[in-house]
Structure P
Amino acid sequence: MTQAPVPQRYSSRLSVIGEDTRVARALPHRARRTVGAWCFLDHAGPVQFAPGKGMHVGAHPHIGLQTFTWLIEGEVVHRDSLGNEQVIRPGQVNLMTAGRGIAHTEDSVTDGARLHAAQLWIALPEGERRREPAFQNHPDLPIVETGGFRATVLAGSALGRTSPAQVYTPLVGIDLNAAGAARTEVPLEPGFEHAALVLRGAATVGGEALAPGEWLYFAPGRSALELRCDAPAHLLLVGGEPMDEPVLIWWNFVARTQDEMQAALDDWNAGRFAAVRAGSPAAPLVAPTLSGVQLRPGA
């Protein structure tokens, strides 16, 4: 029997989104840019905002990707350049397909409230990355009780259930929440690579102890993954077929060439993206310059 490769351990880094909302950014990491088509992973909270404070991210653009927002606590309103305005609530996913280009804002519905969320990006494959932009809210996701964990299938198929979220590359996303001691084994697609991130508490994943701020990468070849916790814990498991396309990641864009990236930055700063529906109190973001920067795949 071939022994599965030893998982690789990485640390998330502190970043700030919007005006002053701190997040733990797991992806992209300088040593591991993607996990399947998942190319970005921010963990926000859990945080209790001070009175008059909240998450406010002004208008900003995306190309070549899908944004995938999983809300655990709080309420956030999404507004975009297609005219959508949608409040996302706990247990729901907002899936925005940027395709050839879209802009949006994200704001706490009520300042002084709590927030706990994960936002991920999915890199669109070559044949889909210039598709028309779209947006869907998914209020009902499949839930499976397994070994003391409440597993919500966010994307793809797992534990005999399939998420309604429309994605364009083979992948999976599962939220696993335990109210107390729990133990289960999650079947995996052996051709996928996977990553596990603890959102709250502590757990053992594939025999490795894991705490918030750390995540584990599992190379393809595993058919199952054991999860265990001795007290309440909350985890996120994502995976997918390794991407065979070199992608460039810069600011809010996923592209294939530096020239394409520069054109998107110029289009945003020149006001050539469609306008976002009004309502956010935050000012539009200004695209950073690429001057002096040489992008490399995954950078």
Structure Q
Amino acid sequence: MQNNSYDNHGENLNIERRVKINQMQRNVRRGKERIRWLRCWLRLFMIAVLIFAAYKVYKLPQWYLNKNIFSSASNNTLSIVGNKITPTYRIISILRQYPVPQRPIYLFNTSKIEKEIEKLPPVKQVYIKRLWFPARLGIIIVERRPILRISPDPKAMPVAFYAEGAKLIGRDYLPLKNIENTILVLSYGTKGDDYRNWDEKKIRKIETIVRAAEQFSGQKVEYIDLRNPKDIYIKLPEVKVRIGELDYMALSRIRNISAILPQLKTLKKKIKYVDLRWEDAQYIKLEE
């Protein structure tokens, strides 16, 4: 009987222990569940805060361009650089054709404006930078390199000029500011050799002949006279050089300048021109 009472007592202790363990496990599960729900609500709250903050940032006025940005280039929200030939007002006139976007600047597509500005004759490429806070535009112009200036007379103002790519550009973009590296070409633009019909090959040939004349003479060419395309002259500071036509032998004849120029210093009479029309014989024509 005593052993049975001990056994019953031991079973009761085991039952109580199991009950306590089950209660503790339930309490732990409930605690974990509460923490899981709390984390879920915190995530939802943070998402709502981030959405609200993003909306507020999206609506900041610093994202939007000034409605008067295209009125002129003299404002803090628009800068135009690199246009040494193209007048700024021509670029502004193109910008005014487009409405100022009512959306943030990072959604503003500038490709159409770039293509429209690139239609201007002196412009080679256009890059438009979209700058933030505050919203503004930076327009970078890459212009074609001027090569030839066209004029009917050495003392007359040029009437047009050729830029790289055989692009003929008219009076609207004259005068050129920097002409040190350009070549003055005399041409009437009439039948025989109308400069309006020159291609890139012809322009390259003229440039090659002039640069060769400068190299072999050691002097800067003042102009090349193509008013008579069958009888061409190159004007150096000291003398005119007659080279005839721009044929395949013209470059070879130009090389003779270096040999004949030293002879000019020994002459006391006034020289009219140096004749290089023949490969094997060069002449010095004196003033009568």
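Can you tell which of P, Q yields 0.20 when FRET efficiency 1/(1 + (r/R0)^6) of positions 54 and 174 (r between Cβ atoms, R0 = 41 Å, to 0.05) is derived from it?
Clearly, the read-out refers to Q.
Of structures P, Q, which gives -12000 when helix-only ellipticity at 222 nm (-39500 (n - 2.57) for each DSSP H run of 4 or more, over all residues; to 500) is computed from the coordinates?
Here the read-out was taken from Q.
Ranked on volume of the Cα convex hull per residue in Å³, which label among P, Q comes first with the largest value?
Across P, Q, volume of the Cα convex hull per residue in Å³ peaks for Q.
With distance in nm of label points 7 Å out along Cα→Cβ at positions 62 and 262 coming out at 2.6, pick the structure among P, Q it was computed from.
Values: P: 2.6; Q: 7.2.
This figure was derived from P.
Compute relative contact order in percent (Cα under 8 Å, 6 or more apart) for each of P, Q and report the one that scores greatest.
Values: P: 21; Q: 10.
Once relative contact order in percent (Cα under 8 Å, 6 or more apart) is tallied for P, Q, the winner is P.
Here mean count of other Cβ atoms within 10 Å over residues 134-141 was calculated and came to 15.2; which of the structures P, Q was it taken from?
P
Have a look at P, Q and say which one yields 4.4 for distance in nm of label points 7 Å out along Cα→Cβ at positions 46 and 70, as calculated.
Q
Quick check: 3.6 is what I get for distance in nm of label points 7 Å out along Cα→Cβ at positions 126 and 254, calculated from one of P, Q. Which structure matches?
On the way: P: 1.6; Q: 3.6.
Attributed to the structure labelled Q.
Any read-out appearing in this document is the output of simple, stated calculations on the displayed coordinates, not a laboratory observation. Just so it is clear, the structure is predicted and the values come from calculations on it, not from any experiment. Cβ atoms are built from the backbone, for glycine too; each structure is taken alone.
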